[in-house]
Structure formats: structure tokens, C-alpha cells
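Before anything else, here is the set of structures, which you'll find just below.
FYI, it's all coordinate maths here, none of it is from the lab. From a predicted model like this one, the values you see are computed outputs, not experimental measurements. Cβ atoms are built from the backbone, for glycine too; each structure is taken alone.
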Structure 1
């Protein structure tokens, strides 16, 4: 069941890409008509923009930003951890590098710039230490890994395009 979910998620993401073959784009039109879209996040009002919050000055540059509680991307809701923990758990490609496996992370903040560009401030989860009994090791076709509940001390900037999916 998990593999089917992951394959469907990857197909949905691939169909939305600009380099998707034309015949699959036609399938996307049919999918969009068949399955109602919830729309995307509305841009914040100009009064929502303010100075960069303390603690984010080293990561975020610009005169002013707005913080969002959630962001909708292609019918998927991503939230900062203070809004909804489950929707803040993401698998993402470090620095957008798709040649390495995605990493699990925790969205701390959703930042909107005045030009409406959006980024996530993410802390990634630390791999479980060696010597721990990994209950998933005996199931090679079940794509699960064991991580500890500790978060990295350093925050990362993640573009929404670098996000693969949610995780549990």
C-alpha cells in the first residue's frame, strides 16, 4: 500500500513538471477535471509584511517578509510545525540535489517574500545511531528508515520544488 501511495505521489509530481511529455500532459487535464483542486495559498496582504523575525536573520535576506501558517502546493498542504505537526513533516532534497536520496525534515517556518516567492525554513531529522535495532531492515521492499527524534541544530532553506512528499 505504501509503495502504491509513493508511486502515485511521484506520478502526480512528474505530470506537473514542465518537461513532462505532451501525451501525459493531456492525462493531467483529465485528472484535474476528475479530481477537484483545492487551489493554492492566497498571497498575504501588504500589512502582513514586516522585518525579518529574530533567529532567521542569518538565513533570510531582504527588507521584509511575511510568515504563513500553511502553503498549498498542487493540492498538498504543507504547514509549519506550530500549525500542524503532521503537515510539517517533509521529505526533501538537500539544496535541491535530486541525485542524492531525500532527507526527512520538519518545517519550522513558511516565509513569503514581497515578490510572493516562498521558502521553508527546515530542520532535518538526524539518522538513528549505529547499533540500534532497525525493525525495517528485514523488509527490503518497504522504503522505511529509522531516524531518531532529534532535529539538526542548523536550519536549512528549502524551496517548495525540492519537497518530494510528506512522511510519518
Structure 2
């Protein structure tokens, strides 16, 4: 049995190294490090704070959906959410949502079918929030002066210093 675990670790490392090479092949590492040196730490901290806040609010919101079926601790919801988001970054077609449901099932006594339904309901909540945000933005779009809504014409990228 020990050798099976060793084989899994070696295969996992080999796949990880192969994917890392494939993703970063042809990368100019000098340019990457130069870009990293130009980063403003305050903006990074602000961004990380916002991302962490969105995860916590998502998990707190998910509590209202999950508690209908079975109680699940914050830790279990947090773990399932993070596992699902990691999978969404690594696997195509939002398969991480199914993995989030599977993780919740493995961490709690909630059956997979209920976990999957709860994840689907959470995604519907996200869609409703997105539509509401778009409607609010569309309503306020006419309040923006026309000159402010266009990129500068003198710069091909739309960004100038």
C-alpha cells in the first residue's frame, strides 16, 4: 500500500511539472521579474483583501442555502468552496462547481444530489446578482458624460500616462 501512495505522489509531481512547463514555455522571466518589481504593495494588499472578502461573503451567503438541507460548519463550506474554486482554475467548463458539491458531500453528511442542487442554487444567486449589477450600471450609464466614456483617441491601447 505504501508504494501506491509513492506512485501517486510521483505521478502527481510529474504531471504538475509538465503542466507548469507547458503553461510557462516561452516566458521571458526577466520581463516577469521586472513587472513584479514595479508592483505597488498597497494595491496588492487591497486586491487580496477584496478577494478574501468576496470568499467570506460567498461562504456566508451559501450558509442560507445549505442550512435548508443539512447543517454544515463554516469550515466545511469554506473548504468545499476553496476546493471548487481551485478546480475551476485548473479544469475547464466550470467542473469545479461539481467538485465543490462533491467536496461538501465528503466533508458532511449531505448527499451529493442535494449538494449539487445547493451549488446550482448558489450559481443562480450569482446570476441574479450579476443581472442586478448590470441593470444598475446600465441605468447609470446615461449619467456619464459622453467624453468620459471613450478611450483616448491618441493612444492605440486606450491607456496613457
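Once distance in nm of label points 7 Å out along Cα→Cβ at positions 71 and 95 is computed for every structure in 1, 2, the highest value turns out to be that of 2. Given a computed value of 21.7, 69 for Rg and Dmax of the Cα atoms in Å, which structure among 1, 2 does it belong to? Structure of origin is 2. Among candidates 1, 2, the computation of helix-only ellipticity at 222 nm (-39500 (n - 2.57) for each DSSP H run of 4 or more, over all residues; to 500) that gave -5500 used structure 1.
With relative contact order in percent (Cα under 8 Å, 6 or more apart) computed over the structures 1, 2, the top value is the one for 1, the highest of the group.
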